[in-house]
Structure P
Amino acid sequence: MIVLKVLAIIAVVLVALFLLTLVIYFFNLDMKFAAVLIKPLTAYYNWSKNRREVKKKKEQDTQKE
């Protein structure tokens, strides 16, 4: 009896996950989410790139001295 309950719970979870992925696919939510993330990720990339360049320049200046 316990095995049937466990199997039923697993089946319900699998069906729920399938329906969730179907909704994500149908409404193209993954690409919409990616489009929203482009601006903050680009800003972070540029910020970290500038930070790396400043750090590299500092290291070069200290090596020259």
Structure Q
Amino acid sequence: MEMGAKGKVEKIEPEGEIYTCSSCGYTDGFHVSFKLTGNTRKADIYLICPNCHSRFRIGWQADMSNS
């Protein structure tokens, strides 16, 4: 488990628009969370379903530097 998740964080492959939860079928999009990697300038991006709270890794990262 990661990030306080109740279950395993799933890895999904991005295709087209990403707004439907594969766990519960919720269709109104996701919340976004960031988890800093070992390199504190980069953060992994996680999608969180607002309905069932499932968490998904999508392979995206954000640059957290000020520039």
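Read-outs: derived from the displayed coordinates by stated rules, not from any lab. What you see is a predicted model; the values in this text were computed from it and never measured. Cβ atoms are built from the backbone, for glycine too; each structure is taken alone.
When percent of Cα pairs over 18 Å apart is computed for each of P, Q, the one that comes out at 68 is P. Here helix-only ellipticity at 222 nm (-39500 (n - 2.57) for each DSSP H run of 4 or more, over all residues; to 500) was derived from just one of the structures P, Q, and that gives -34000; the source is P. Using the calculated result 0.60 for FRET efficiency 1/(1 + (r/R0)^6) of positions 13 and 37 (r between Cβ atoms, R0 = 30 Å, to 0.05), pick out the matching structure from P, Q. Only one of P, Q returns 0.60 for FRET efficiency 1/(1 + (r/R0)^6) of positions 13 and 37 (r between Cβ atoms, R0 = 30 Å, to 0.05), namely P.
Given 0.15 as the derived value for FRET efficiency 1/(1 + (r/R0)^6) of positions 21 and 53 (r between Cβ atoms, R0 = 30 Å, to 0.05), which of the supplied structures P, Q does it correspond to? Corresponding structure: P.
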